[in-house]
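**Q** What follows is a set of structures for review.
Readers should treat all values here as calculations from the given coordinates under stated rules, not as data from a laboratory. If you're wondering where the values come from, they're calculated on a predicted model, not measured in any experiment. Cβ atoms are built from the backbone, for glycine too; each structure is taken alone.
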Structure 1
Amino acid sequence: MTDVPSLSYLQILRALQRLGFVVVRQKGSHIRLHRQGPDGMVKITVPAHRPVKRSTLAKILKDAGVGLEEFRASV
């Protein structure tokens with residue numbers, strides 16, 4: 001987890017959108033994204049925080065099925 005960067009939610013959203021995720025809705029400080037994956041729809045929630053905690057980002061990437069190197073390449 002120490003390799004996971006500390007980023008703002010805007011940087012995370014941009015990177016995830018480059019990876020094919022689409023912002024579906026926002027309710028309060030939570031932003032919902034979807035992407036069609038090989039095993040069905042992948043749904044993740046990103047908190048609108050500056051910065052997003054490293055542990056939270058690690059969980060988001062795990063749930064999204066995105067590797068850390070793939071994510072870093074899209075930032």
Structure 2
Amino acid sequence: MYKKLTELKEGDVAIIRSFENEDLYIKLMEMGCMPGEKISIEQIAPFKDPISIAVAGYKLSLRLDEAEGITVEIII
């Protein structure tokens with residue numbers, strides 16, 4: 001089942017499937033976030049902005065509008 005990254009909860013693990021914005025795709029690709037990469041939600045700020053994710057062996061903080069443009073598939 002595909003969801004937006006913003007729909008996940010802390011501790012959820014997923015696979016990146018696509019990006020809605022090409023500029024965001026290029027920016028995140030340079031940091032190791034590519035389709036097919038495993039991603040986990042580490043922390044979500046009190047007002048859901050920003051969120052902390054673990055991807056490609058490191059932690060990354062994303063703004064809510066950036067996370068909204070990432071489609072993932074939850075791993076059960």
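**Q** One of 1, 2 was used to compute distance in nm of label points 7 Å out along Cα→Cβ at positions 3 and 43, and the result was 2.1. Which label is that? Walk me through the intermediate numbers first.
**A** On the way: 1: 3.1; 2: 2.1.
Label of the originating structure: 2.
**Q** I have 17.6 for mean count of other Cβ atoms within 10 Å over residues 11-18, calculated from one of the structures 1, 2. Which structure is it? Intermediate values should be presented prior to the final figure.
**A** Values: 1: 17.6; 2: 15.0.
For mean count of other Cβ atoms within 10 Å over residues 11-18, the value 17.6 is produced by structure 1.
**Q** Check the numbers for relative contact order in percent (Cα under 8 Å, 6 or more apart) across 1, 2 and tell me which is largest.
**A** Working: 1: 37; 2: 45.
By relative contact order in percent (Cα under 8 Å, 6 or more apart), the leading structure of 1, 2 is 2.
**Q** Looking at structures 1, 2, which one was helix-only ellipticity at 222 nm (-39500 (n - 2.57) for each DSSP H run of 4 or more, over all residues; to 500) calculated from, given that it came out as -10500?
**A** 1
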